[in-house]
Structure P
Amino acid sequence: MKEIIHLIKKDFILEWRQKYALNGMILYVISTVFVCYISFKLKVSSIEKITWNTLFWIILLFSAVNSITKSFIQEKAGRQIYYFTLANPQSVIISKIIYNIGLMLFLGFLGFVVYFALMGNQAENVPMFLLSIVLGALGFSSSLTLIAGIASKADNSSGLMAVLSFPVILPILTMLIRLSKNAMDGLAFSSSYDEIITLMGIDLIVIALSYVLFPYLWKS
């Protein structure tokens, strides 16, 4: 736990020193929501719920890809060797996942507030919609962090990241859209237990696989 805490602090300090990266992610979320507002809400007085929901998750997905891709790519080879001599690989991957979860929760709720302010509130069951954001942050962060670690070992890391992330993100995104659609329809939590359990299961499986498989990747 001490190693994980110190590694999380290290990532936070690096992110705070490179404020342009965090500011760029915040600007991306706000500007993308504003473009959707100009393209849809400003020209058309009303927007369909399915379009409203799909646009939100597209914004959040690309925000996750842009923010989590740099988890390992920004680390130089010499620095990774230095980390290898200090910390266990399990501590490295868990700290990356926890930090990215916090980052995605921040971006997700920021996008939620800005999106609701500009595009209006289409969700009748707001707590369930907030739960979908939390589960989405867990799913995106855990899966993309592991994929970023795999892609960092290749030359064309950006292309490999896109290829590997698509089949992993697709089922998570499908479940998230279903869960948020139920929230927009005002359904009770009991009607969405299947989606919630499936998302939690996917998140736990990805985190467990990261914990087991990352040490072999780290040694290479």
Structure Q
Amino acid sequence: MIFAHILILMLSPGSNAFDLQVARVRTPRSQPGNIHIDSKGIAFQSSDGKTTINISMADLREADVADPRALRFQTYEVRKWRPTERHAYLFRALPDAPVEAIAEFLSSRMQRPVIGHYSQSAQYRIAAYHRRTFSGANGFLEIGNDGIQFVSDKSADSRTWLYRDIETIGRPNLFRLRVTTNRETYILELKDALPDAAYNFAWGKVYHLAIQSLE
């Protein structure tokens, strides 16, 4: 087994650092080690001491922490032999890694969207389904004062989108909602009609903030 335990879990809302034992996913063989996340950025040290990766918070372009088995961190730096691609690092952690706490921590420190989920208060809540190519997840669409959420028992499917990070939202009909950021487009099938009041509330939040940002 590549890794055995999570070393330190700081799960309180005020957590300032996270230390986990992980495996860096790479070809031809995964590389076990430890990852440290704090306000300075992301640091990985391999167990054999041969590899050190440091990504400052300022250089962190994208963070995907929705799935503990696929923690992905991308930098702004382009790859030397593939100039259309950025440097990105993929790690596997245990299923009970504190991905919600990490997502909230990174969202408060990054200006770019973070893929993940953490709890927020909601004014509207509707049962929903997120469809994947070969599977899907049941959950709830929640619309609140700070953002839109899809809350599911499957952490890889759960999302929290802050209004500041949403580029567009759409409602093709009363039973579908589309949320688009610069990282992904998410379509939810709703199990009940989305009330006009809920959609108009979210629409106003998204586009009012977008207009303000242009002033």
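Rule-based calculations on the coordinates, nothing more; no lab input. The structure presented is a predicted model; accordingly, all values stated were derived computationally and were not measured. Cβ atoms are built from the backbone, for glycine too; each structure is taken alone.
When helix-only ellipticity at 222 nm (-39500 (n - 2.57) for each DSSP H run of 4 or more, over all residues; to 500) is calculated, the result is -28000; to which of the structures P, Q does this value belong?
Checking each candidate, the match is P.
Between structures P, Q, where is Rg/Rh (Cα atoms, Kirkwood Rh), for residues 64-119 alone highest?
P
To test your reading of the models, identify which of P, Q gives 0.70 for FRET efficiency 1/(1 + (r/R0)^6) of positions 128 and 160 (r between Cβ atoms, R0 = 41 Å, to 0.05) when calculated.
Numbers: P: 0.70; Q: 1.00.
Only structure P yields this read-out.
Where is FRET efficiency 1/(1 + (r/R0)^6) of positions 40 and 176 (r between Cβ atoms, R0 = 41 Å, to 0.05) largest, in which of P, Q? Walk me through the numbers on the way to the answer.
On the way: P: 1.00; Q: 0.50.
Once FRET efficiency 1/(1 + (r/R0)^6) of positions 40 and 176 (r between Cβ atoms, R0 = 41 Å, to 0.05) is tallied for P, Q, the winner is P.
Assuming 27 is relative contact order in percent (Cα under 8 Å, 6 or more apart) as calculated from a single structure, say which of P, Q it is.
P
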